[in-house]
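Here, each number is a calculation from the coordinates, and none is a lab measurement. Computed from a predicted structure; not experimentally measured. Cβ atoms are built from the backbone, for glycine too; each structure is taken alone.
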Structure 1
Amino acid sequence: MLRPDMDANHPNAKIIRDFYDSFGRKDAEGMVSHYTPDVHFSDAVFLNLRGGEAFAMWRMLCGGAKDLEITASQVEADDTSGKAHWDAIYTFSATGNRVHNRIDARFTFKDGKIVRHEDTFNLRTWAGMALGLPGRLFGWFPPFQRAIQKKADGNLRAYLKAKPAAAETGPTT
């Protein structure tokens, strides 16, 4: 049910739908075109990315995706904020395990662009799918979760070192 102050047809709701449509096509350039240069992104794995770090994360994820399926639903927005639920189904490349991650997203808008994007999902559930038995056994354990976060951050830092242009606000192609 829509909140009285939110609208599925608001222009900012269209931005959210376009963002996820781009993700489904593995079009990182389409995704980052909806962000401000100083966007703040966070989720359970990538805790606090700013600007170019967020651009590079999407470019890294889209570039490495082989069988990605993205479905966005419950998209609502108003002049300053928005939200959506989205599902990502893919094979986690590190293990070959199939993942179906269910994510709730919140957005803050400024001048027709996303200035803040927060994704929320259950890291324990994700770890169980992505990492198999170790994730099922230890996915609840904070040091295990921190190890996942550290590995993801290390992957992003290595990607940025190899492809520094990935942090640029404009298209990198």
Structure 2
Amino acid sequence: MSPASRLPLYVAFAAAFLLLKLSYAQATTTDLLWLLRPTDTLVGAVLGSGSSFEPVRGFVHSGLRITIDKSCSGFNFWLLCSGLLLTVGLRYLGPGKARSGWWLLALPVLGYGLTVLVNASRILVAVGLQRAIPTLARRYAWLHEAEGVLVYLFFLLLIYGGFQLLCHHVALRYAKPA
């Protein structure tokens, strides 16, 4: 598939990205339960902490003194991760290179699973930092955001490299011999 023939798919991906980003701006914590609930369940299971859901606030872990709310949903990471997977997948294995391009629709679902795992990891790192250096975490609010950026960036690079290797391997496997 030539780069020019991929253009409509890239435009469709960009339009979907923008529409989802705009809908996120209007979303409430309750609207994002599809991301927040599995993340909260995973964090609660690892830390042995129960939570209560408050529609305005989110999942409140009283014992940990944290709240998992809209800003902790990982929605932006899901958009970036899904976009990254779709772009790499289309480049290596777009329609015409593999039997069908329908498998591209599964990549946002893969992005969802990765988002829940990465987001839970980010929250666990934040709780670990809060426990290890409580005065630093309270004094410098930007530290929480910086930690999130570093964790997300690390995992995006890891996902990109891993998925690119996987796609390259699969593309070679399905390549027609010359």
* Structure fact -> If helix-only ellipticity at 222 nm (-39500 (n - 2.57) for each DSSP H run of 4 or more, over all residues; to 500) is calculated for 1, 2, the one returning -12000 is structure 1
* **Entry that produces 1.6 once distance in nm of label points 7 Å out along Cα→Cβ at positions 133 and 149 is calculated, selected from 1, 2** => 2
* To do: Work out which structure the value 18.4 belongs to, where mean count of other Cβ atoms within 10 Å over residues 109-116 was derived from one of 1, 2.
  => 2
* With FRET efficiency 1/(1 + (r/R0)^6) of positions 13 and 45 (r between Cβ atoms, R0 = 41 Å, to 0.05) derived as 0.95, matching label from 1, 2 -> 1
* Structure fact -> Comparing 1, 2 on Cα Rg over 2.2 N^0.38 Å, the highest sits with 2
* Asked: When volume of the Cα convex hull per residue in Å³, for residues 21-116 alone is calculated for each of the structures 1, 2, which structure yields the highest value?
  -> 2
* Structure fact -> Taking distance in nm of label points 7 Å out along Cα→Cβ at positions 53 and 165 for each of 1, 2, the highest value is that of structure 2
